[in-house]
Structure P
Amino acid sequence: MAKVGKKGYFKNYNPVSGDVIGEYKIAEEDEIQTAINLARQEWQSWKQVSLKERSRVLTKIRQQIVSDMSELVKIICQDTGKVRQDL
């Protein structure tokens, strides 16, 4: 559950305890547009990468996710109010 806090930021709350999980900056329109433009530029490079290299990069990302799974589950539980068994 998120609520707008001080100007330009929002707070994310644990829906079970009501504790603040974090406070995050709300992106401005120009920041969003910059991110979109950068993603479009990077896509031009990424689409030139061979299938073998893309597979290598994605496998590395997968390995990192698996290695951090316990922490990711903890964060998801805090954010959603669900217990591990529900995920």
Structure Q
Amino acid sequence: MEVIVFSAKSCGFCHQQSEFLKRNGVEFIEKDVMADKTVFQEFQSLGGTGTPFTIVKRDGAIASKITGFNKDKLVQDLGIEELNG
């Protein structure tokens, strides 16, 4: 499983989600949409409209897209137990 989080430094929910994922042992790649034009274009091409925007890939294919910091959806789609809310 690969987890990619599109975020922005000024996004409070992005910081909350990153901390939530770290506390729950989820490894992820974080990409700042404001720091790199190529990342922003990738974000848009995947349907991103706001941050955080999370892509979950399984076997190289996109399994889910999560817009916003949605704990319930993250727990469900990542198959984690929310031990450290």
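One of P, Q was used to compute distance in nm of label points 7 Å out along Cα→Cβ at positions 23 and 55, and the result was 4.8. Which label is that? Mind dumping the intermediate values first?
Working: P: 4.8; Q: 2.8.
Only one of P, Q returns 4.8 for distance in nm of label points 7 Å out along Cα→Cβ at positions 23 and 55, namely P.
Comparing relative contact order in percent (Cα under 8 Å, 6 or more apart) across P, Q, which structure shows the greatest value?
On the way: P: 28; Q: 35.
Result for relative contact order in percent (Cα under 8 Å, 6 or more apart) over P, Q: largest is Q.
Of the structures labelled P, Q, which one yields 5.1 when mean projected area of the Cα convex hull in nm² is computed from its coordinates?
Q
If helix-only ellipticity at 222 nm (-39500 (n - 2.57) for each DSSP H run of 4 or more, over all residues; to 500) comes out at -10000 when worked out from the coordinates, which of P, Q was used? Please report the intermediate quantities before stating the final value.
Values: P: -18000; Q: -10000.
The structure behind it is Q.
Hey, distance in nm of label points 7 Å out along Cα→Cβ at positions 15 and 47 derived from one of P, Q reads 3.0; which structure?
Comparing all candidates, it corresponds to Q.
State the single structure among P, Q that was used to calculate distance in nm of label points 7 Å out along Cα→Cβ at positions 7 and 71, giving 1.7. Working shown, then result.
On the way: P: 3.5; Q: 1.7.
The read-out was computed on structure Q.
Read-outs throughout are calculated quantities, based only on the coordinates presented, and are distinct from any laboratory measurement. Just so we're clear, the structure is a prediction, and the values are computed from it rather than from any experiment. Cβ atoms are built from the backbone, for glycine too; each structure is taken alone.
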